[in-house]
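No value in this document is a laboratory result; all are computed from the given coordinates. Computed from a predicted structure; not experimentally measured. Cβ atoms are built from the backbone, for glycine too; each structure is taken alone.
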Structure P
Amino acid sequence: MTDSGPRRIGVSIELKPHAYDPETSPELFEGVLARRLIAFLIDLVILATPIVLGAIFIVASTVVTLGLAGILFALLSPLYWPLIVIWGICYYGFTFGSPASATIGMRVMDLEMRTWYGSPAYFVLGAVHAVVFWVTISFIWPATLLLGFFNSRRRLPHDMLVGTIVISNPARARTVRETSQS
C-alpha cells in the first residue's frame, strides 16, 4: 500500500472566527470597560485582604511575644512574596476556571471572560491572563486602558496577547437588548 500524495503529521490547526461581533451584538460590549475597572478594584480588595490580615498578625504576634516572633518571621520572610504571587495566580486561575468564567469582582459587575472564539476560560488561561496582565500593566499602564477605547471589542493588550475577551454575561446582555428594543 503506497501513498503517492503528501501525508499529514501532527495536529491540524483551524482558524476559528471571532465568536462575539460588536456589530451584531453590541449589548455584549456596552459599558464593559467601566464595569471592568470597578471589578478590578473589587478583586484588588479581595486579594489584599488576606495579605493585610497576615501583616497585622505578624505585627501583633511580634508585640505580644516581645520581639521573639519577629525573629521567626524575619527568617520566613523570603517566603512572603512568593506566597503573595501564588495567592494571586491561584485566585485568578480558580475564579476564571469556575463555571462563571469570571473573578468575584467580575461576577458582581455582570462580566465574564471567554476565549476569542467563545469557549469558557479555564485555570491555566486564568493564571496566564493574570501574569500577563500584571506584566503589561507594570510596563504600559497608561496605554492599557486607552487601547480598549480604540477597538470595537473593548479588548485590552493582555486580552489580545492571551486570546481572551471580556463581555457582559448573557443575563445582562439580554436585559440590555430588551431595554434597547423597547
Structure Q
Amino acid sequence: MMRSAKFFLWLAFALCLAACVPDPDNADYSVIIRGGTVYDGLGGDPVVVDLGLTDDRITAIGDLSAYSGIQEVDARGMAVAPGFINMLSWAVASLIEDGRGMSDIMQGVTLEVMGEGWSMGPWTDEMKQEETNHQGDIKFGIEWTTLSEYLEYLETRGISPNVTSYVGATTVRIHEVG
C-alpha cells in the first residue's frame, strides 16, 4: 500500500512538471514515466510501457528507450492508471482548509464530485449563518452565495484535485421552502 501511495505522489509530481516545455536540444518530452504497468481504465489487460508527456498531455505510449525527458520517473513494478474519481466526496470544507486534498490525492483521486444531497450553494443569508454556527474544527467565512461562486472560491484559493458538484436537492429545498 505505501509503495503505491508513494508512486501516486511521484506521479502527481511528474504531472505537475509536465507543464514545463521541453528543451528541444536536450529532451524529447517534459516527463517520461518508464516501465510502469499501465491500466487504461477500460478493463483490458495491463501492459508494461513507457509514457511520454509533453506539457500537460500524454503524447506517446510505448517503448521510449531511445528518448529522454526533462524529468524521468522509474515506475517499474508499479501501477500507472488514469486518475480516479471520488463520486461521493465530502471534501467541501477540508479543501477550504487545505487545498492539497492529500487524503485523496495520495490514493490517486484526481476528481472530487460533491453535492450528494447537500451542496455549497445556492445559499440564503440564513443558510450561511446556520452553516457558520455549525462549523466544526474547520472554520471559514462564507464568501459566496451560489454554487458556482463556491467553486470559483476554491479555485482562487488553489486546490490540487479537479472538482465539480451537483446542486444538492436538500440545499435547493431549504433555499426555496425553508
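When helix-only ellipticity at 222 nm (-39500 (n - 2.57) for each DSSP H run of 4 or more, over all residues; to 500) is computed for each of P, Q, the one that comes out at -20000 is P.
Which of P, Q yields 1.28 for Cα Rg over 2.2 N^0.38 Å, as computed? Attributed to the structure labelled Q.
Given a computed value of 20 for relative contact order in percent (Cα under 8 Å, 6 or more apart), which structure among P, Q does it belong to? Considering all the candidates, the number was obtained from Q.
Given that percent of Cα pairs over 19 Å apart, for residues 53-100 alone, derived from a single structure, equals 43, which label among P, Q identifies that structure? All intermediate terms of the calculation are to be shown ahead of the outcome.
Values: P: 43; Q: 51.
Answer by label: P.
Matching task: 14.2 is the computed value of mean count of other Cβ atoms within 10 Å over residues 133-140. Pick the structure from P, Q. Source structure: P.
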